[in-house]
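Derivation of every value follows stated rules applied to the coordinates shown; laboratory data play no part. For clarity, every value in this text was computed on a predicted model and none was experimentally measured. Cβ atoms are built from the backbone, for glycine too; each structure is taken alone.
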Structure 1
Amino acid sequence: MSDSENTTYVVEIERFADQGRCVAHIEGRVVFVRFALPGETVRIVLDEPHDRDDRFWTGEVTEVINASEYRIGPAWKLAGPLVDGGGVGGADLVHTNLEGQLAWKKAVIDDQMKRLGGQHTDVDVVRVKGDAERGGLGWRTRIEMVADEQGFASMRRRGSHERVRLDSMPLATDGVAQVARDNCVWNGGFAPGSKIRVAVPEPVEGASIGDNFSVTVDGELRAGSERLVERVDGAGRRGKTQEYEIEESGFWQVHRRAPQTLVSAVISAVSKYSQGTPKVLWDLYSGSGLFTVALGNQFTAEGQGLFSVEGAPHAVHSARLNLTASGLERAVTKHGDVSRVLRTVPPRYSHPDVVVLDPPRAGAKRTVCKQLAYAKVPTIVYVACDPTSLARDTATLTSLGYTLSFIKAFDIYPMTHHVETLAVFTL
């Protein structure tokens, strides 16, 4: 039903969709709606400009007429609907309680795996320890902002060039909040348009942050250290805590407990699904060595038989430092595009017993999947940050003879539509 000039409608919300949106229909046309929940009756406004010939439309809730049991008042109002003064990005599920967020992510994974992956899954999505007590807030160990025209930290409001000034970041950890306050991040004084980044590794309980943090502006260090130390429980030998040194600007799992959670899941999967103790392991898209070091500590002596590939040169440098510091000097770490490097793998590493891969959002894609099949890898442990890409790669791997033997997801991005999924494929 239209309310005004065919741009505002009352609709029934039908189901969860990807990217933090839900599905409704207007005159037979699919509409992807932000800040909606299945089963609700809502008033929405369509995004402008919209073309009546578009395959689908997008819109946003302006009024909730009948609310879902999952609905809550936005946990961070600035990230909520535009009509309520929101519109900044980074938390597109702030209108959904924690149970609803898990249900949403499960629905998306199962749907993508069915439609694109050809698999009927019933994935379990688990919450990280401590997130329920925090209400899904306080988990980001890194935050990034842009200075507005007056020099204050801000985020852009969706659908406009307007910058929304910030005086806090509810998704940030206590450590990030403390460093931001101590270094006057919210006080302004930045050059308009400059990029502000705060990174604070989660400290050991009871320990101080010290200088293990960084505040950078346009990549220039303003406070803290250029290299940071991350501590990961269970990644060391015999399950002990492992230290990793990384560049302050380097990629690292942003949730305060994501590294521990994912390392534990990967080690468990390798232990359960590998055919005996693996003699040759590949870690692809290996970053600063989070999984490489943990795999080496768990399954190798001095890194023997351990082969990793990463495309970012600074991450490769960090990975090599971390491997050496862990006594894993015999591990081989290559820099370059994964598919290109895999064309010239040294013979002694050419037939791995286990491959762990953690590709970027676009996934491993068909070429890499075919290379794994050509190498006759018996066990593939795939860590995915995008359900759609995982589903497409699943279709490729199963067409090459693999079986999806295990799948589980981890809600390491509360209040957002993002989710991390671990899948195991076996020959």
Structure 2
Amino acid sequence: MKHENRRNFLQTTAAALIASRAVPVLGANDRINMVVIGFGGRGRDHVNFLSAIPDCRIAGICDVDQAARERGAALVKKLQGSDPKTYSDMRQVFDDKSIDAVSFATPNHWHALGTIWACQAGKDVYVEKPACHNIFEGRKMIEAARKYKRMVQVGSQSRSQPHKRLAIELLGQGVIGKVYMVKGLCFNPRKSIGHTPDTPVPPGINWDVFLGPAPMRPFSMNRFHYNWHWFWDTGNGDIGNQGVHEMDIARWAMKDAGLPNYVSSTGGKFLYEDDQETPNTQLATFEFGGSQILFEVRGLITPGEGDVRRADHFVGDIFFGSEGFMTLDGSGFRIYMGSKRELVRNEPRTAPGSEDTRPHMANFLAAVRSRDYKTLNADVEIGVTSAAYCHLANISYRVGRRLKVDPTAWRFVNDPAADRLLTRNYRAPYVVPEKV
């Protein structure tokens, strides 16, 4: 009996120690110490937005590029008046017990493994969209978040924008009747990236860590900075870049639908002769039986569709119902009814453009305090599922055929070639584990 009591005591004590390490003990007035990982254009946004939230302290900047670290630290000093720590490798951040949470503004191929490592280290995570680079690793992100009881918010900030929340609420109430189809638009013309030669790695850049889970490649400027989006190793094309926002909204309007029964996607990389691998023109169809989602990417000069517009681009969603239709974009939403397409409601956005991300980050920080992931507006499961639609479309495009999906198993039906693209060959030691 004494041995039994001692074993129970040790087990209880060990569990308490693990829990105390995993969950930051934050008082009502304690600021949450965060590190921004990846200081490119979006990382700069993270620093600006987080520094404006009173209960958040940017305690560090992490980047594989020394020059980027220095720029990030200088911006934090300017905004907060204090010098942040700097890290050249995210694993240094995860070993730092003083850090409560991290935000990832890295290339797509680092989102999942970085999030899993952060969860294992007891850090909460804000991770940019798309949640993951492929379907396998996205599911592992969900497992890690739940196992380690972490708050993981994906940067689908539409879920925190008042006019978009109102639009989805009205659709759920039947404002245009039964929604049978949603079309997402990513009409975002882009210039050719041209060709850049392989060169020695510039001083101050850790190219091995930048590539991480991706295959080792010679350094080329087109594979670095923003253009990594257009290589399969590191990005997912524009459907997984800008498009995943509209994909998430389309799925949201379908009551956060699970995976479809069928997916088909066609297109190509037209006109440009350059280093880009991903398509600049793509059309995807997701079939559910009684409804469908259409998604279109146009990366060349194009007219718009409906009245959807964002600045000089055409980015948003069109919802088709039995009684009318709704168009939604960054400026607001419009409702048209009947065969005469009568405009019955024109709802402008209420927040300025700079408010796209800050409320989303504030929602994340509130969940860090409450420890309730169900209060997150874009919990990891939401973000991973929306990203999976982009991955399904890209897989169909790459194998060149319509695919039957097993929505429960998150794989394809009797199609080993397509199944192989659900994951990747990870480069050690940057391996997303089967068991998190």
Structure 3
Amino acid sequence: MNQLARELNALLEGTVIGRVLSEYGLRSFFPKGIVAQSAEAAAKATRFNATVGMAYSDGQPILVDAASRQIPGFSARESVAYSPTAGNASLRTRWEAEIRRKNPGLADASMSKPVLTSGLTNGLFQLGELFVDPDDRIIMPDMFWGNYRLMLETRRQGRIVTFPFFTDEGSFHVEGFRAACEKHRSAGKLMVLLNFPNNPAGYAPTKNEADAIVAVLHELAEDGLDIVVVFDDAYFGLYYSDDVYQESLFARCANLHERVLACKVDGATKEEYLWGLRLGFITIAARGLTQVHYDAFEKKLAGSIRASVSNGNTLGQTLLLRMLEDPDWQAEKQRIYDDMRTRYRTVMEILSSYDGPLTALPCNAGYFMSFDCGDLDAEAIRVFLLEKGIGTISIQNRYLRVAFASVDVPDLPALYKEVFDAADAIAHEQTQ
């Protein structure tokens, strides 16, 4: 094992981070190679800087005129120069401030500075690299984003263990969550992955459900279980019902227990409506961790980023930072949120008068809602709709996901009529 990795491991010894690192996580470190030496040169090389592999002219990165014309107002350093591995320092500071502003429950809780990743997917990927070994259990609801399997099972060879998302009454299945964790607690370490608002269900926990989820995590930690709880906050803030818990559960878990490592994965993708810029962040927290521990973890995370994507999108980071500093940003974002909420309410009104073979699952947030197709084949419904020029997503041949966020309000009644008609047609075929 590299000496730098050994030094980081020594700093983390005795903490929840040190106990839950994967074998790769233990080996990970940020090398004192080109990137580190270039950073030192940026601070001290006042005469000539012959380190980094960028072409310069008159002290500035060279920017082809054909590219410069497409991005007026951005300097070469802001657009095409390499970004630090952990991300633009000013953006990271601003994003931390935004996390605290949006989550008052954090107050002055200790947490790491957000580290930039190449989208939320890469953030989840990096946490899988650092914390999941073969056969490790990852607890999550049975309605989850399919890419989790690729990252955590196919790549890391962990084992996803699911529990029913909803009770028969339509609430989050807290007891199912508890039972799944209890069943696999003998390993001494678990990863829990919670995605709220959920994809594909379009559901976020109520205040009471949030309290119950946090209570389960605390009870398990009190009994000696180390837990890496990952909050996939891709759709953070898109809450449409008054009884929804309005903050990330990360805020509730950041100082919950010495054995609970809370990991927040968020970003500009959906939260700021900048999907293709691929800007995500990882922030971690646990009771008892100090800045020394956070710095050591950041070096391990930076080493993993360096080994995979090297660094992030400089132009995208500059654009996001400027947007966050724009005085009109909040009002413009509010208008988009209001439109999403109107779409949600329109869908809820349509569903209120529906009486057919599909069952709409509880929905109060996010971009989507889903139907439980019962005895009908969701894939058959999807294909039927596709032939009508309508795209939906079938999941496990049981659920049909409809993204109301991608359809304008005036078109929603026609969309749902087609979905209902398709279900009726498939039901009729199955009875023949």
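Identify the structure, out of 1, 2, 3, from whose coordinates FRET efficiency 1/(1 + (r/R0)^6) of positions 63 and 127 (r between Cβ atoms, R0 = 35 Å, to 0.05) was calculated to give 0.50.
Details: 1: 0.70; 2: 1.00; 3: 0.50.
For FRET efficiency 1/(1 + (r/R0)^6) of positions 63 and 127 (r between Cβ atoms, R0 = 35 Å, to 0.05), the value 0.50 is produced by structure 3.
For FRET efficiency 1/(1 + (r/R0)^6) of positions 159 and 415 (r between Cβ atoms, R0 = 30 Å, to 0.05), the calculated result is 0.90, so let me know which of 1, 2, 3 that is. Please list the in-between numbers first.
On the way: 1: 0.90; 2: 0.40; 3: 0.20.
Label of the source structure: 1.
One of 1, 2, 3 was used to calculate volume of the Cα convex hull per residue in Å³, for residues 119-198 alone, giving 140; which? Write out the running numbers ahead of the final one.
On the way: 1: 140; 2: 206; 3: 82.
It was calculated from structure 1.
Could you tell me which structure in 1, 2, 3 was used to calculate helix-only ellipticity at 222 nm (-39500 (n - 2.57) for each DSSP H run of 4 or more, over all residues; to 500) as -6500?
Details: 1: -6500; 2: -10000; 3: -13000.
Comparing all candidates, it corresponds to 1.
Upon calculation of distance in nm of label points 7 Å out along Cα→Cβ at positions 31 and 367 from the atomic coordinates, which of the structures 1, 2, 3 produces 3.6?
Details: 1: 4.2; 2: 2.4; 3: 3.6.
This figure was derived from 3.
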